[in-house]
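These notes open a run of structures that come right after.
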Structure 1
Amino acid sequence: MEKLCVIGSINTDLIVSVETFPKPGQTITGSAFNTTFGGKGANQAIALGKLQADVKMAGKVGLDTYGTNYLENFKKNHVISVVQQEQNISSGIAIIEIDKTAQNHIVVIPGANGAVDTAYIDCILPQISDCGIFLLQLEIPLETVVYAAKKLKELGKTVILDPAPAIPLPDSLLENIHYITPNETEIEIITGQSVQNEETLRQAANTLLSRGVQTVIAKAGGNGAYIVKKDEFMHIPPYKVTPVDTTAAGDSFNAGFAFGLANHLSLTECVKIGNAVGGLATEGMGAQTAMPSKEKVNVLMQENLFA
């Protein structure tokens, strides 16, 4: 198996349940409070750790309790950390209020994630150069993502980009991406093209190919995923699961897909694993707590029950 490395965001979510949202200046009493581990980058690394992959995590946290706790979380989930703790800046935090109707208010403080700069990439390259497959997202500065992708491609590495949260992307990034994994909303934002059906999805994906991406893996949620290459358009159906919470399903898909690549499986098999891991992650509540083990994924795939 090839070694993998995730370069990306590390957040701690502080979740408050309330009856109704407070008005300006109002103090209310909440009904519950939870602290959970999150961040798209860290989610993907933890999902890979649960699959027993050989995975490293690169990013930054603050020199605070949240950062220290997260480093322990990586160790617990068999993720090798090359994460740097920064002084005088907080770890990434998301403060989430959820009311009785399940609506939410979210305040994100990027904190140390915003300090993941190009100098940091240069600093850690010797520590991650033994990895062959790299996963990137868009919750650290775009300049850093562009720089890292270019550096890694020059070194002959395989680069996977999960373009979330979606923003228009420069060709200087796309031309260094081997696999991009947008969902339908993200591909619309990146290309400016509406996606209504398979044909419009194919057209939007072809736009990404024309801008330098080698392969588009389009995530379609409950409809599985699509593989789009220059002369190929293939639908990979989902596995039959019973979803209760879709949090981090996309991150789990990316981990499963990358796990397949690390094991030198065919592209079709890689996407099938992505569908299995992403689907199983929806059967439990929360993000990292719901991510499946390798054994659970094997059982689902052996049953081969397509939805």
Structure 2
Amino acid sequence: MADQLKILVTGAAGFIGSHLSERLLKEGHRVYALDNFDSFYDPSIKRRNLSNCLHHPHFTLIEADIRDKDRLKAIFELHDFDQIAHLAAMAGVRPSILNPGLYAEVNIQGTLNLLELAALKEIKPFVFASSSSIYGNNKKLPFSESDPVDTPISPYAATKRAGELLCYNWHHLYHLSVVCLRFFTVYGPRQRPDLAIHKFSRLVMEDQAIPIFGDGATSRDYTYIDDIVDGIISAIKLSRSACHYEIINLGESETISLSAMLAYLQALSGKEIKRTTLPPVVGDLAHTNADISKARQVLGYNPQVPFSKGIKQWWDWFKKQ
């Protein structure tokens, strides 16, 4: 991306958003970082996520909620964005079961607000952060973008699928160029504290038992943050070149069982893992595994960080915290 772009990154203070913002600044772009610093987890962590960006001359922090359409209108009037990378969302499968209304407000209505303004201001490139959770308990592995996704098993998954459908609708009606990226279990420095690797690492360090939901046979396609950001950057390039609507998996394409992940943490920490077995959670997927052949073909995506390397980089960062 040789030309400087003015890019709105929603959810910019989060795990993925902060890494994306840093990369865009390094590539010479202007970043408008929108975040409401929601209390889903400690807002001070999110502010710390942006500490490397705050004093950059091409960085602008905008504190706002994507549900507030009037506030968004004012922001879009004030700034002339070239690109939107929409990462803001209420995340997490289990919390969505407890508060589905909030997830619908943020993930569906918030996305709709941004799509309407993107169409109004003719901001055609729009990258939407979707999720592997929309595949539900698909029996076919690996998950492909052509697989049916009409049986989501959590409100979070349902809202992400709704976001994809809204994106298609705005592509069809208003010729927005849209790329929906289905992220597969992203991990690495700054990972949200509620996610498994972060939570389990903390429990190991504190010599507390790790809750295991089910028999430990579940598996995830863990994807390192740098690889995810590479994919988002490639999607930004793609969506500026023509009027596209694409759904693309971003994963590592390697599955790691829960038991294997815990074995890595045990080896890195040098501590014996204590476990507490609990019943499975009805909204959790049994397995995730990404078919990334489309990402390779369309985006030139080529993940570089295998789990054995990424989990070591995660642990080194975590110890310093």
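None of the figures in this text is laboratory data; all of them are computed from the coordinates on show. Computed from a predicted model, the values in this text were never measured in an experiment. Cβ atoms are built from the backbone, for glycine too; each structure is taken alone.
Sorting 1, 2 by mean count of other Cβ atoms within 10 Å over residues 57-64 from high to low puts 1 first, with the largest value. Match the computed value 15.3 of mean projected area of the Cα convex hull in nm² to one of the structures 1, 2, and report its label. For mean projected area of the Cα convex hull in nm², the value 15.3 is produced by structure 2. Of structures 1, 2, the largest value of distance in nm of label points 7 Å out along Cα→Cβ at positions 225 and 297 belongs to 2.
Tell me which of 1, 2 gives 0.7 when you compute distance in nm of label points 7 Å out along Cα→Cβ at positions 145 and 177. Among 1, 2, the structure yielding 0.7 for distance in nm of label points 7 Å out along Cα→Cβ at positions 145 and 177 is 1. Distance in nm of label points 7 Å out along Cα→Cβ at positions 33 and 49 computed as 1.0: which structure among 1, 2? Answer by label: 2.
Just checking, which of 1, 2 has the largest value of distance in nm of label points 7 Å out along Cα→Cβ at positions 9 and 25?
1
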